[in-house]
Structure I
Amino acid sequence: MIELDDRGVLVLTINREEKWNAVDYDVILAFQDALEQAERDERVKLMSITGAGGKAFCSGGDLSVFHELFSKEDAFGMLSKMGDVLHKLFILPKPTVALVNGTALGGGCEILTACDFRLAKENITFGFVQGKLAITTGWGGGTMLFERLKKQDAMKLLMTAERYSASDGKCLQLFQEVFPKVSFFDDSSSWIDKLVAQDVAVLRAYKEMMLQRVDVGKLRKNMFLEIERCSLLWESEAHHKAVQAFLKK
């Protein structure tokens, strides 16, 4: 669901509450549409991403859909589509904010990592849990995480494949702010108000200044090398067994 409010905030809500806002092909299309609108529409000052309901921000890829992908070629087709989306999100010439209003797991953490800012509700948990499915991050999120955090902190989040608290995320500086559950909507909205009070040309200029510090071509290359590595692991017996065990829960 894509909505533009009167402040110039384009809100993309992952609207699959019954599936813990897991990403399927329709969600990928929604991301593509939202990014296109955010870039071309001068009314848009900022893009925010959140999840429907209060349980989940995004639980990653929908394994009930993607479990049918067996070969590395099949996996690469899906993974590269979302990898392209997240690269475009990272380099969008306007600020982006992840409103982490619920659990963020796997690919959900890759999505929030692609955003410029991350605001979290105090009771949420997050985790790059891909390792528990015998794969790595598959949408380029690992590469982007190394841009956001100290390398040892990024390695810990990726290699442990554990869940962490919102306060852990704040300590690591992954989350810029953690707000109380009861006031998350109001607090995050007030936080965004301070950004969108500026003219869109100012916001664009500062985003460009930040992106000048990043080798965007190298970032994309490394993201797609990451996607290739994940594709190879995707077709492994260990991954398919882990997926089947997950789906039987």
Structure II
Amino acid sequence: MLISNHLTRYKQALLSLPKDTTLAKEDLLVDDFLMKRDGELEMYYAPHNEYINASAKVVMIGLTPGWTQMRIAMQEAKAGLEEGLSDEDVCRKAKEDAGFAGTMRIHLTNMLDALELHRHLNISSSSELFQEHRELLHTTSLLRFPVFVGRENYNGTHPPLLSNPFLKQAALLSVHEELECLKQELIIPLGKTVEGILRLLVQEEKLNAEQCLWGFPHPSGANGHRLKQFATHQHHMKAMIKAISRK
């Protein structure tokens, strides 16, 4: 299902993108796809987080789609529109290709396998969540659409999300709206910034803290503390997954 359909607004711009080439920032970080601007912060359109897998058992929440995810999603959306797919199928296919793409997906599945999430889900490996068992997984971001600072990926700290009214409001509205549509068993916030927003929702009694896998690090290769953070919290995260599997 679609949680929104901004795709309608951007269809013509997508269809006008260059053919038979890898899209560059000069193609996508342009006014045709700009949604909002707040000082140095710029939010651009990408279609993949408009699709929701409402029956998912696991929800992974990142910070915001980065450039690689945006590029893959936009290229897939252009191809889907040219094939004549429905808006929902365009966004779904974009999500399947773009969700935590690249080495981040490898880091993510390695950590999840170490926590034995796959056993809880009765699959061979957590990598199958991105392949033949996509029906079990919903991926999304606190900031549903890509945010950049000076044309570089927003990292959650410059400026701090929780102290920036524009970003905080966008994140709280987006994630609460999305979780209301889902019936997930487990929520995996990727990194401390995502945790901060989810803890606010817990305080407001809009989210059950026992559903959240607290302490899971952001899987980006740029997160140099990833392995240390994972090792610190591994025992309690594994115990939490086991507790959920017994319910």
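Laboratory data are not the source of any read-out in this text; all were calculated from the coordinates shown. Values in this document were obtained by computation on a predicted structure and should not be read as measured data. Cβ atoms are built from the backbone, for glycine too; each structure is taken alone.
Out of I, II, which one gives 15.4 for mean count of other Cβ atoms within 10 Å over residues 70-77 as computed from the coordinates?
Numbers: I: 15.4; II: 24.2.
Of the options listed, only I reproduces it.
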With Cα extents along the principal axes in Å, for residues 14-117 alone coming out at 45, 37, 26, pick the structure among I, II it was computed from. II
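If you work out FRET efficiency 1/(1 + (r/R0)^6) of positions 182 and 198 (r between Cβ atoms, R0 = 30 Å, to 0.05) for I, II, which one comes out largest? The partial results should precede the final answer.
Working: I: 0.55; II: 1.00.
Result for FRET efficiency 1/(1 + (r/R0)^6) of positions 182 and 198 (r between Cβ atoms, R0 = 30 Å, to 0.05) over I, II: largest is II.
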Taking mean count of other Cβ atoms within 10 Å over residues 54-61 for each of I, II, the highest value is that of structure I
Identify the structure, out of I, II, from whose coordinates helix-only ellipticity at 222 nm (-39500 (n - 2.57) for each DSSP H run of 4 or more, over all residues; to 500) was calculated to give -13500. II
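Comparing I, II, where is distance in nm of label points 7 Å out along Cα→Cβ at positions 142 and 166 highest? Intermediate values should be presented prior to the final figure.
On the way: I: 2.9; II: 1.6.
Largest one: structure I.
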